Structure I
Amino acid sequence: MSIQKDNISGSRRFSNYWWAFVTLAGGTGFFAGGLSSYLSADLLPFTKAAQLLFIPQGVIMTFYGTIALLLGAFLWLTIFWDVGSGYNKFDTTQGLVTIFRLGFPGKNRNVCLQYPIRDIQAIKVTINDGLTPKREIYLKTKDNREIPLSRIGEPLKLSDLEEQATEIARLLGVVLEGI
């Protein structure tokens, strides 16, 4: 096999959908609660928010609701734009490694890095277990740059990490560091 293309999932993961929904729903509730205290009318059927004093409880609820609504909107836009998705392409016939990722909209939305295989020194694996586990694969160039190849956020199983890193190193004909 002379060409290998690994697709990388971006922000369209279950956990991101969950947090975007929870944040938006919570923000809506807090904002409606604060607005209810200001208008002295219950906008939410299951609460008595109209009985709250607008200063200080209503102001704080409106503030927290606004922040949560903005954060929820940001999370939904990140999911919609699928930030972080892309692919890693290893082409031994052309002697190129291409790393492509989608970013936020704008003139730099598409990030495309290309490296000749002859400029690659090694495939590096980093494993940090603990409270926040980190298991990543890096493309290490001869000028000591380290470009991440694995997705961020969800650590790979050790067996999958080792298999994937070994396969890439074998395909490119470089050494494997860190295992």
Structure II
Amino acid sequence: MCYVKCARYIGYSLVWAAVFCIVANALLYFPNGETKYATEDHLSRFVWYFAGIVGGGLLMLSSVLAALIGIVGSAYCVIVASLGLAEGPKCSDAHGVWNYTFASTEGQYLLNSSMWSKCYEPKHIVEWHVTLFSILLAFAAVEFILCLIQVINGMLGGLCGYCCSRQQQYNC
């Protein structure tokens, strides 16, 4: 009976984590609440991979019943969010050239916030990018662990349910 309660709590947690991933990914499309960066193709390519919407979001919602799909979805979200953090945002430099300013730093820009001023537009894009991809990474990691627990719990529950039902059969 314990595995049923565990599955219920994990299911609720996964639903909320999926909602947060969808919202975080959606916000990545609107730096400073503006749409012009998306329409002008000035967003990081990793934003367009839909890691939070598909991997951490929609696949996770369907994974309440199929935790294995959730493991794949959350792993995808972890990988894309990690790559997005490592490469950094697409932004314009002092000359108005749009590029991946921090791509060659191998993620070191994350530890040196004084480098962030190299991105002129959108304003505060590095903070926006780092915060939201970090949220995706954190929630997807939690989802991965919860889905793994859900798979193990389901397998144990199935085995225990099978064993318990066979024991009751013999006790009759």
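Since every read-out is calculated from the coordinates, none of them should be taken as a lab result. For clarity, every value in this text was computed on a predicted model and none was experimentally measured. Cβ atoms are built from the backbone, for glycine too; each structure is taken alone.
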*Work out the source of 4.2 here, i.e. which of I, II gives that when distance in nm of label points 7 Å out along Cα→Cβ at positions 9 and 57 is computed.*
I
*Taking distance in nm of label points 7 Å out along Cα→Cβ at positions 33 and 113 as the quantity of interest, name the structure among I, II where it is greatest.*
I
*17.5 is what came out when Kirkwood radius over Cα pairs in Å was calculated for one structure; which of I, II is it?*
II
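Given 29, 14, 7 as the derived value for semi-axes √(5λ) of the Cα gyration tensor in Å, for residues 25-104 alone, which of the supplied structures I, II does it correspond to?
Here the read-out was taken from II.
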*From which structure (I, II) was mean count of other Cβ atoms within 10 Å over residues 49-56 calculated, if the value obtained is 25.1?*
II
*When relative contact order in percent (Cα under 8 Å, 6 or more apart) is calculated, the result is 28; to which of the structures I, II does this value belong?*
II
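Given a value of 21.6 for mean count of other Cβ atoms within 10 Å over residues 17-24, calculated from one of I, II, which structure does it belong to?
II
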_At a computed -12500 (helix-only ellipticity at 222 nm (-39500 (n - 2.57) for each DSSP H run of 4 or more, over all residues; to 500)), which of I, II_ = I
